[in-house]
1. Given a value of 18.5 for mean count of other Cβ atoms within 10 Å over residues 32-39, calculated from one of P, Q, which structure does it belong to?
2. Given a computed value of 16 for relative contact order in percent (Cα under 8 Å, 6 or more apart), which structure among P, Q does it belong to?
3. Supply the structure label, taken from P, Q, corresponding to helix-only ellipticity at 222 nm (-39500 (n - 2.57) for each DSSP H run of 4 or more, over all residues; to 500) with the calculated value -6500.
4. Quick one: distance in nm of label points 7 Å out along Cα→Cβ at positions 24 and 128 came out at 4.1 when computed from one of P, Q, so which one is it?
5. Comparing volume of the Cα convex hull per residue in Å³ across P, Q, which is largest?
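Nothing in this text is a laboratory measurement; each read-out follows from the coordinates by a stated rule. Please read all numbers here as calculations on a predicted model, not as lab measurements. Cβ atoms are built from the backbone, for glycine too; each structure is taken alone.
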Structure P
């Protein structure tokens with residue numbers, strides 16, 4: 001690396017843990033599919049059944065994706081008793097029947113609501129109906145609730161989300177609670193024990209680098225906002241940089257790989273947002289890469305840290321179980337990143353203050369090429385395309 005200076009990093013595992021995390025849910029980041037990024041309000045019983053079938057037939061469920069989540073626009077009103085109503089034209093069999101269908105395929109069922117009086121698309125929200133809605137969701141067989149923050153009407157975010165969290169817990173049904181407050185009140189500081197995951201930014205958009213005037217963010221813009229959040233993530237409580245845009249128009253093949261790789265490094269929920277019925281093989285191969293998914297789902301639950309920052313070139317590292325590590329070399333520039341990376345030029349310190357690499361040799365496995373490279377005793381050749389990554393897993397050589 002030009003102008004490289006060795007970086008010595010002391011990584012104390014200081015992840016904040018709250019014993020109140022409900023029911024030991026989401027001990028690894030949730031994986032599934034959500035309707036919003038590709039379909040917006042165009043949701044229906046037919047679509048959800050087809051996506052459920054496609055999740056099974058495509059191999060997505062075998063790879064670990066198991067939640068099928070309907071986002072906004074499924075609800076149209078309330079009955080005379082205040083019970084939330086699904087659109088009878090789009091969901092003629094009702095939500096209980098749809099949940100049963102999803103469950104019959106070995107998958108789990110999720111819905112969307114909002115802490116405000118209205119959802120973001122101006123459908124009925126849950127404010128004032130939290131316990132009633134939670135009971136209804138449980139009766140339907142809901143396993144996952146995404147809870148948004150539109151029309152919040154000046155509520156205190158922590159109090160509003162705790163009310164729905166308490167309502168879900170009171171049902172006795174284990175329901176993963178996804179807080180979608182956009183990071184405005186720093187939920188990573190208060191949401192452990194209230195939710196199982198919390199959004200850290202405004203909505204993702206299918207751009208590599210963009211900050212839209214209404215707050216939407218591209219892939220690297222979201223990555224930048226995760227740098228200081230690593231200590232808040234862990235089993236049962238995850239930082240959520242938003243759903244995946246992999247397979248949607250707007251990103252190149254290399255950018256899709258970067259997106260998926262960095263979400264895995266960040267221990268992020270992996271909620272696909274593409275059309276599973278019409279996945280090109282190259283998209284399917286990204287979303288079902290077992291080696292990348294294994295890093296995302298590592299049971300130690302530690303989020304990656306940015307180890308080296310050289311502007312256009314970054315190196316991220318994630319500590320894994322069994323004393324393994326994952327490295328992701330991120331090339332943000334418009335030209336390829338070519339060099340030999342010398343593992344011996346820096347050390348990584350764990351909380352026991354023992355230097356890695358200086359005394360221990362690791363094998364280097366490229367998770368995208370799916371092949372073993374050299375060990376850390378010799379430099380690794382980097383040839384990373386523009387907007388691309390190289391992602392490797394390091395294991396001790398005994």
Structure Q
């Protein structure tokens with residue numbers, strides 16, 4: 001039967017983190033138990049539940065009947081709480097600078113739709129979170145990757161950034177801490193990035209700081225707090241640091257030190273109004289997280305760090321693997337040293353899944369060129385589960401050597 005044509009913008013979309021779930025689901029249907037180290041969903045792992053006071057706030061909002069539309073830019077009380085939180089990071093953020101979205105992913109789509117046109121560019125780190133590559137092409141733009149130094153803790157390669165900047169670059173992206181590598185850019189590096197961006201008056205920095213509360217180095221700082229010249233759009237939300245990814249509440253916050261973003265802001269607001277609003281009761285749950293006691297975060301961070309250290313120890317003892325220790329988030333980007341797999345990391349992932357029932361994500365899914373020869377793991381499962389996973393990975397590598 002003849003097929004109705006699909007739009008190429010949809011047919012070309014790839015999202016490696018979830019694409020590898022398709023064969024894993026088929027194996028599960030056959031009765032196999034899969035150890036999943038592929039997706040950064042804290043709720044999928046024991047001991048990292050959404051805090052109870054946030055859940056209560058969500059439930060109480062439902063019970064009060066707060067099930068209607070909220071303001072398109074977000075509940076005023078949540079925007080106020082976010083602005084106070086951002087101001088506490090070192091820049092003057094008013095509630096009018098904050099726009100609540102249906103997760104950071106929607107915030108990105110709104111930003112891209114407001115700033116990108118045919119022939120414009122996004123300059124993003126490679127490797128990077130897949131939507132930075134997938135979405136810009138929907139608006140006629142392209143994503144150019146700048147290098148992260150794989151042999152130097154995945155630090156930013158400033159010479160490569162300088163070389164790739166031009167007047168068509170509308171958005172310069174910093175994911176800090178980085179997904180998938182876990183690198184944390186410090187104050188000096190951020191200032192260097194700003195000094196490059198300020199040479200290009202049409203450029204906005206996207207500061208993706210969704211993992212800022214999972215900084216183990218103590219060096220992560222707000223990009224907006226350091227910029228007196230370049231406009232910055234900060235991205236953050238409830239998913240990672242507040243352990244509620246399924247609530248789909250994120251935000252973008254605009255820092256416009258020179259007043260250059262009035263037209264872009266107008267476009268953002270028009271788009272936000274046209275798509276109605278984010279979930280009203282979920283916003284109340286996030287509000288409780290921002291305004292409540294945050295001591296619970298210490299125990300969660302200790303657990304995550306302990307599991308990170310276990311992964312580093314295990315990888316160091318497996319012939320054929322090596323890793324740069326991550327300083328933030330809950331991922332590590334592991335290098336495959338065996339040429340057989342270094343040249344085909346996706347096949348490694350698929351064969352490991354089918355033979356050992358361990359699910360990870362191929363590095364080339366985060367960048368065909370700059371991520372190849374690696375795989376990403378999430379170190380959120382308990383230590384016992386991680387040990388089993390590494391036992392199986394080691395067995396797999398030995399069998400195929």
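1. On the way: P: 23.6; Q: 18.5.
Computed on structure Q.
2. Numbers: P: 16; Q: 23.
Label of the originating structure: P.
3. Working: P: -6500; Q: -11500.
Considering all the candidates, the number was obtained from P.
4. Values: P: 4.1; Q: 2.5.
The read-out comes from structure P.
5. Details: P: 137; Q: 162.
Result for volume of the Cα convex hull per residue in Å³ over P, Q: largest is Q.
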